[in-house]
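Listed next: structures, encoded as structure tokens.
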Structure I
Amino acid sequence: MSSGFLAAKKQLPNLGVGLGLRRELAAETFAHRDQIDWLELVPENYMDLGGRIRERLDMALEKFPLVTHGVNLSIGSTDPLSVDYLDSISRLLNKIDAPWWSDHLCFTSIENSYLHDLLPLPLSSEALKHVVKRVKVAQETVQRPLLLENISYYMQMPGSQMDEVDFLAEVLEKADCGLLLDVNNVYVNSVNHNFDPYAYIDRLPLARTVQIHVAGHGYGDELLIDTHGAAVIEPVFELLEYVLKRTEVKAVMLERDQNYPTFSEILSELAQIRAIVERVQPALLPALLSK
């Protein structure tokens, strides 16, 4: 089946190795432009705001290519898609000229009340049709390629009829959108739900992968917890390399959202990611040529 998204992906820029724009790390991030290719920001923190927040955004835009990774699209909710949200994020995307935007394959609201969590969907044919319809509307409204991220989850929702990976793959194909593949989430879920992470990756339509997230996780009493607050472990780096050997992507990013180490440690992890990219998919790093 032909895909408008796959054709559009070929025209997207290769951004390289990036980092999330976080207030606590902003000054050091801006000071290390030579070791960071691009930044990802949480759009809800910047939409239609001024003052110091807008100043931080303007400074980031001067120094780096930017993309957004949202948390409030709530693509799987039964609430109507928020027209105000789509309008606001469109204005932000236009300001920063983002090549794509992303959010999570989940729901975050019920009866227009935000739950401040990324909740898994019932993996049913009904939910699949519902999500596909909403993805098409969101992508058409915003007029930029939309990526959905595989989330970490800690329970199977009632009413599920499919494996999570098959549900994700069907959404991507039928909605004709892209994948933001979080390899740490794949690893965390594989341990918590006892499946082979490499077999999971092999079942995805990997050609739809535009961006990859790499992160660390924590350890609960019985489960791994996706915290973005610890160092990346070797099995996650190995999953990154496995994906890069199998498909071309446009960007790889290190996520660190809490329990911040020294910035030198963050730069060291970025260097580990860059070394993998340079070895396996060096065409991902054209930004290096202009530095």
Structure II
Amino acid sequence: MSLKSHLDVAALAALCQEIQMPEQVSRQVAEAAAQYPFDKVEGWYNGLFSAETGAASSDAIRQALLPDDPDGILLLTVMLAAALETGERCQEKGISHNIWVDTMKCFSRFVGEHLESFGRYGFDRSFWTWRQLSGLLYRIGSLEYEMRTLSSSLEVQGEQWPEGTPILSLHIPSDALLSREALDASYQKAKNFFARFYPDFHYRGGWCHSWIISPLLDPLLGETSRIRTFQKDFLILEVEPESNAYKSWIFKDESLPLAQLPEDTSLQRRAKAHLLEGGKIGAAMGVLRPGLL
């Protein structure tokens, strides 16, 4: 399919409504689809739907649009047009409309996170969203699951997982509900989903690399913390105490010095106090405990 065939203002408006895109951004997308000549990126469009070419195609489109696109709205318009194509592919495969919509809500979530970080709407996550467009990553319940292979070997409870082992990489959206019930439901639905729609993807287990599973968070979490609930599902294999990846998620702005970090939420207040006392948050890498996924 061509990009032009999916730059349908009515279809894009319906998608924006389904994924709860802010009204202002929905209007901007409609204007872009109706007025901007996207011919110069047409050649990279179909590459978005391939795991092999998705990243390069996404970056080429971003760079081609950049002179006219300081806030990424043109880029977002192309990505949403591609989301319509992905929706058609999901329908052909039998994947539910709800899973497609939940997966594509990443776009409205990222636009909202851009507002939190920079004080204006924008889109700067095309380096990530080709995964959703290419069918590598799906949101199923609270969590996102990406089909990938290990880039290096792991030792898990005395067993070797060699480089190239298929795994499901777990990602935690910023609006994820991490209650015990929500997590268990997500694991079970994901297990059923991949068995049905990707039966040839024989994944070894679930894998995660995130600040959320860092054991260095322990002093900041209460016993009933939902983050702690999620952490308990993992066997931690490596801790990275110097990682600053948490900053953009907890504090929304990586550029602020420590003394100026916001204290708008209880987690921000605890994290800032912890850091001011010389504590670390870091990140960790781990695998889901056997039997969960």
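Data table
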item: Test item: relative contact order in percent (Cα under 8 Å, 6 or more apart) calculated as 20, pick one of I, II; result: I
item: With distance in nm of label points 7 Å out along Cα→Cβ at positions 15 and 279 derived as 4.3, matching label from I, II; result: II
item: With mean projected area of the Cα convex hull in nm² derived as 15.9, matching label from I, II; result: II
item: Distance in nm of label points 7 Å out along Cα→Cβ at positions 95 and 127 - structure with the largest value, from I, II; result: I
item: If P(r) over Cα pairs in 10 Å bins from 0, in percent, for residues 87-254 alone is computed and equals 9, 37, 38, 14, 1, the structure in I, II; result: I
item: Winner on FRET efficiency 1/(1 + (r/R0)^6) of positions 159 and 271 (r between Cβ atoms, R0 = 30 Å, to 0.05) once structures I, II are ranked, highest first; result: II
item: Structure from which -14000 was derived, helix-only ellipticity at 222 nm (-39500 (n - 2.57) for each DSSP H run of 4 or more, over all residues; to 500), options I, II; result: II
item: Mean count of other Cβ atoms within 10 Å over residues 135-142 - structure with the largest value, from I, II; result: II
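Readers should treat all values here as calculations from the given coordinates under stated rules, not as data from a laboratory. Since the structure is predicted, the reported quantities are computational estimates derived from the model, not experimental observations. Cβ atoms are built from the backbone, for glycine too; each structure is taken alone.
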